[in-house]
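Colleague: Below, each structure is written out as structure tokens.
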Structure I
Amino acid sequence: MGLEINSVPVKLNIQTTPSRLDIRTRKAKLEFRTERAKVNVRTELPRVVIDQYECFKSMGLMKPVDLTGYEGQWAMQQALKYAAKISGDGDSIAAVENPQDPMPDIVERDAWPVREFVLDYIPKARPKITVTGGVQIDPEGVSQSASNGVQASYTPPDIRMNYSPAQVRISVAQYPSISMRYVSNRFDKFV
């Protein structure tokens, strides 16, 4: 008596699609536009002007107009001093309450006048010194804004992604099976 067993294994079909990632990028872009700076420079050579008229005037060397004014003022002062002296002398002579005669004192004073001697220096005034000329700098196109003539444009980066996920398809191509059967006695004979 015999038992015969046959088995068929399972067969699977597996289909795979790999995942896919497509990336497209655009770089960032920064562009500048500037205006060239321009500076105008003008120079004038220095010139020194020395005016010594006040120095000469203090020494007595004046223009006729100034000399006339100065001599007029001096004459006015002398006239006022003389008028004050004569007025004082007249007041002292007219004072009858004084027992002394003031006339000898007045004559003695006028006979020997008192002179003052003073050390002095000339010139008493300083010269006027003026300097002209120089450098004048004029920048053109300077704006008051923070950009100061620079313009910029910025394009941000761009990233685009396309993703396809992986796929796995599994199907059964052959199902498993087991078959059993009973076989009558068979003997193999060998001679």
Structure II
Amino acid sequence: MSLYHQYIQIQAYKHDGSFHRLWSHGFVVCDNDDFIAVASNRVRVIEADDHSWHTKEKAVFIFSKKEWFNVIATFREDGIHYYVNVASPAVIDKEFIKFIDYDLDIKGFPNGFTKVLDINEFKSHCDKYGYSDDLKKVLENALKENEEKIKNKIYPFDDEAMKKYITDFDNYVARQKEIDDAKRAKNEKGNN
């Protein structure tokens, strides 16, 4: 069953199954056999320690259903920034997208520069959670593959595709506002 044009929550876990982070909602702009794409704006994020914050920019999350990564494309004044989480393939569970975050991250900048992040955290968690050699190899390969995809602008690192998703989201939000405004006007007219 496709979740296209539905709202969904996003949950991240650690390797041992412990809760890591929750995004309060996102709007599904694409759902196929390989990926689910979710757009958002000013979403509440709740951390494992109950600290919460709100995202600042519009973003598109791309969750691979088969490969070991997900991507957040953030829309900023200087262009689209990509943030790759090396993670388990996403699992769709009713109104939730769930994945395991494996700490290795890549930041991709509009100028094409990339930076690998959290290598020390990854090494620490390899020991803490007992990642197998096979798992470490899968995660390291996912890191390398995504660095190449960013450099070559291969989906999901495709600015035009991300802009299309955000436009779909913006159009849906605008239509919903029109519907809500019409209902409110009708109710106000009926009460006068």
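Laboratory data are not the source of any read-out in this text; all were calculated from the coordinates shown. Values in this document were obtained by computation on a predicted structure and should not be read as measured data. Cβ atoms are built from the backbone, for glycine too; each structure is taken alone.
Colleague: Can you spot which of I, II the value 0.00 was calculated from, given it is FRET efficiency 1/(1 + (r/R0)^6) of positions 88 and 176 (r between Cβ atoms, R0 = 35 Å, to 0.05)? Provide the component values of the computation, followed by the final result.
Modeller: Working: I: 0.00; II: 0.60.
Traced to structure I.
Colleague: Given a computed value of -11500 for helix-only ellipticity at 222 nm (-39500 (n - 2.57) for each DSSP H run of 4 or more, over all residues; to 500), which structure among I, II does it belong to?
Modeller: Working through the options, I get structure II.
Colleague: Here's something else I'd like to know. Where is percent of Cα pairs over 23 Å apart largest, in which of I, II?
Modeller: Values: I: 82; II: 46.
If we compare percent of Cα pairs over 23 Å apart over I, II, the biggest value is for I.
Colleague: Now a separate question. The value 0.95 for FRET efficiency 1/(1 + (r/R0)^6) of positions 64 and 136 (r between Cβ atoms, R0 = 30 Å, to 0.05) was derived from one model only; which of I, II is it?
Modeller: The value was obtained from structure II.
Colleague: Relative contact order in percent (Cα under 8 Å, 6 or more apart) computed as 16: which structure among I, II?
Modeller: Considering all the candidates, the number was obtained from II.
Colleague: Output the label of whichever structure in I, II has the greatest value of distance in nm of label points 7 Å out along Cα→Cβ at positions 32 and 120.
Modeller: Evaluating distance in nm of label points 7 Å out along Cα→Cβ at positions 32 and 120 on every structure, the highest lands on I.
Colleague: Further, regarding this structure: For FRET efficiency 1/(1 + (r/R0)^6) of positions 56 and 152 (r between Cβ atoms, R0 = 35 Å, to 0.05), which of I, II scores largest? Please report the intermediate quantities before stating the final value.
Modeller: Details: I: 0.00; II: 0.75.
Across I, II, FRET efficiency 1/(1 + (r/R0)^6) of positions 56 and 152 (r between Cβ atoms, R0 = 35 Å, to 0.05) peaks for II.
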